[in-house]
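These are the structures in question, set out in turn.
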Structure P
Amino acid sequence: MSPASPYHPPMASSHDYAQDQRNAHVLVSINGELKPRPEAQVSVFDSGFLMGDGVWEGLRLYNGTVPYLAEHLERLFEGSKAIDLDIGHSREELTEQIYRTTEANEMISGVHIRLMVTRGLKATPFQGPSVNLGGPTIVIAAEWKEPDPALFDQGLKLMTVHVRRGRPDVQDPSWNSHSKLNCVTACIQASKMGADEGIMLDPHGFVATCNSTHFFIVRDGELWTSSGRYCLPGITRANMLRLAKENGISTAERDFTLTKVYSADEAFCTGTFAGIIPVREVDGRIISDGRAGPVTQRLRDLYQEEIRALCS
């Protein structure tokens with residue numbers, strides 16, 4: 001299959017995965033109805049398509065279980081409440097729909113799930129919910145997607161992009177919304193500069209996050225990440241901070257500049273899809289010796305151990 005296939009990423013990124021032919025035939029849940037992938041469609045008048053009006057979550061399936069599902073659903077419902085979107089289903093009902101989808105596809109492990117909720121169908125293109133018809137659109141798309149093992153071995157090359165994370169009075173960066181154009185443009189710029197991911201600064205010039213992952217550095221054995229004021233409240237980010245504290249690794253959520261990044265002992269990115277990925281280079285500066293450091297490796301081991309325990 002050519003690299004341009006819709007079932008394989010066309011370029012290197014933090015979300016590289018091995019192609020799997022089974023994804024061409026997966027069943028996708030649309031408002032509770034399971035449809036084959038080629039028939040899984042929503043209207044061009046859907047709020048998500050017209051306005052990017054919706055919230056979503058990325059999930060992983062391990063040994064038949066979605067770890068940290070409660071935390072993901074809490075973030076989903078918090079975002080939906082913030083934009084006044086009535087999901088119309090309880091957490092328990094969404095959980096049932098997620099597992100119904102994976103079971104229908106006979107999925108056990110190595111699976112990535114995208115849970116998407118939009119404000120639903122509109123009578124005509126217009127921002128206001130006053131022209132919405134009926135309830136929300138809920139889509140659950142599950143695919144066999146394993147992170148490329150080379151991601152951990154070779155690490156990521158990052159470049160700082162000009163696109164900033166915005167203030168909450170513009171668009172709250174804590175929303176995991178369908179409106180991701182700022183992150184898309186950051187991703188495009190990073191790719192055009194030959195990088196795997198873009199580092200995004202906050203309005204004050206401090207490191208905020210990456211375009212699709214969270215960013216950490218290690219200095220003198222202490223784990224640093226951004227203050228969190230201008231990034232999504234990442235589930236994996238929070239778990240890394242918790243695991244570090246529980247295992248005697250000092251942590252700091254703080255403002256820091258790129259100067260501190262360039263001279264860091266270690267750096268890595270986190271996300272639901274790949275877990276933890278070391279960073280070998282930032283803006284042309286090699287981080288330490290360009291390989292995963294001891295804190296990065298230890299946290300990766302702790303995270304994988306916890307996943308196995310939760311999903312046993």
Structure Q
Amino acid sequence: MNRVRGFALFIFIFLAALFAAFSVGRFPLTFSELFTPGSTLRQVLLQIRLPRVLAAALVGAGLSTAGTAYQYLFNNPLVSPDILGASAGASFGAALSIIVGAPYAMVSFSAFCFGLLAVFAAVVVSFFAKIKATLVLVLAGIITASLFQASTSYLKLIADQTNVLPAITYWLMGSLAGVRLGDLAFASLPVCTGLIVLFRFSLELNIVGMGEDDARALGVNLTVTRVVVIAASTLITAACVSISGMIGWVGLIIPHIVRMCVGCDNRVALPASMLLGAAFLVAVDTAARNLSSSEIPIGILTAFIGAPFFVYVMLRRHSKRFSAC
């Protein structure tokens with residue numbers, strides 16, 4: 001697909017998803033109600049639906065862009081934003097706050113901090129290793145994620161089964177039901193900062209994707225590029241997970257769709273991933289609100305959609321082309 005047409009298509013899909021998200025729900029809204037002062041439905045839009053839709057767009061954009069950057073950095077199409085343990089660390093931080101009875105804002109803050117801590121631990125472990133940097137980073141991330149997942153399981157084991165355990169379990173399934181404007185403000189700064197940094201390093205990511213030897217020959221500082229991209233992606237991932245809980249597959253499948261539509265140039269692929277990821281999660285969240293009388297956790301829906309689609313991508317693409325470019 002032509003890059004310009006592909007990008008235009010993503011913009012259209014994003015705008016259509018936003019329109020549907022604001023219009024559809026248990027209380028359908030019309031433009032006349034939106035501009036009616038004192039309208040109850042207008043308050044529903046401004047206080048509940050608006051922050052939730054914007055949060056879905058922010059989280060979808062952040063996770064998909066971080067996933068695209070990681071797949072190029074590690075030159076691996078199976079890499080996702082939680083590869084270094086950010087999601088596992090955030091889950092532990094949230095579970096720890098819930099079990100001690102912390103308020104909702106503290107749960108998000110704790111999840112954010114522990115998400116950063118998990119990746120920092122993985123980077124420290126890789127720093128002292130004496131094997132290939134890219135490989136040891138992934139291995140250290142797997143180790144760190146495993147430790148935090150085990151710690152979260154232990155917290156669930158000792159949690160009160162009447163109130164605390166259900167709260168932890170629901171948070172781990174991912175949901176945007178409780179997001180308010182304050183949560184959106186908390187996550188916006190780190191996510192937007194990380195996105196700007198990734199866009200700035202889009203050319204370096206293109207060169208890194210060619211291979212380490214070629215990157216060095218072209219004058220790219222691999223150490224600086226890795227550190228900056230990992231820091232920016234971790235900032236994005238930790239902030240997203242802190243307000244949404246565990247939402248998988250977004251950062252894994254969206255980069256593949258983007259590459260099929262607009263190619264492998266990160267100067268185009270990164271902003272395209274941001275648009276399509278935002279549209280995807282807004283659409284999925286809209287479905288989560290409306291498919292049943294009791295809301296379906298969004299993490300469940302993304303798994304139901306993402307897993308079959310990823311199988312389709314693997315079967316459709318020839319093995320030589322199944323790469324991060």
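What follows is calculated from the coordinates using simple rules that are stated; it is not laboratory data. Given the structure is predicted, the values throughout are model-derived calculations rather than measurements. Cβ atoms are built from the backbone, for glycine too; each structure is taken alone.
Could you figure out which one of P, Q the value -24500 for helix-only ellipticity at 222 nm (-39500 (n - 2.57) for each DSSP H run of 4 or more, over all residues; to 500) was computed from? Answer by label: Q.
Taking distance in nm of label points 7 Å out along Cα→Cβ at positions 139 and 155 from the coordinates of each of P, Q, which one would give 2.9? Here the read-out was taken from Q.
Taking 4.1 as the value of distance in nm of label points 7 Å out along Cα→Cβ at positions 171 and 291 derived from one of the structures shown (P, Q), identify that structure. Derived from P, not from the others.
Which structure, out of P, Q, was Rg and Dmax of the Cα atoms in Å calculated from, if the result is 19.8, 66? Going through each structure in turn, the value belongs to Q.
Determine which structure produced the value 18 for relative contact order in percent (Cα under 8 Å, 6 or more apart), calculated from the coordinates; the candidates are P, Q.
The read-out comes from structure P.
In this comparison of P, Q, the computed figure 60, 35, 23 for Cα extents along the principal axes in Å, for residues 75-250 alone is attributed to Q.
Tell me which structure, out of P, Q, gives 14.0, 39 once Rg and Dmax of the Cα atoms in Å, for residues 19-122 alone is calculated. Don't skip to the end; give the middle numbers.
Details: P: 14.0, 39; Q: 18.6, 54.
Checking each candidate, the match is P.
With FRET efficiency 1/(1 + (r/R0)^6) of positions 91 and 299 (r between Cβ atoms, R0 = 30 Å, to 0.05) derived from the coordinates and found to be 1.00, which of P, Q does the value describe? Label of the source structure: Q.
A value of 2.6 was derived for distance in nm of label points 7 Å out along Cα→Cβ at positions 83 and 283; which structure in P, Q was it taken from?
Attributed to the structure labelled Q.
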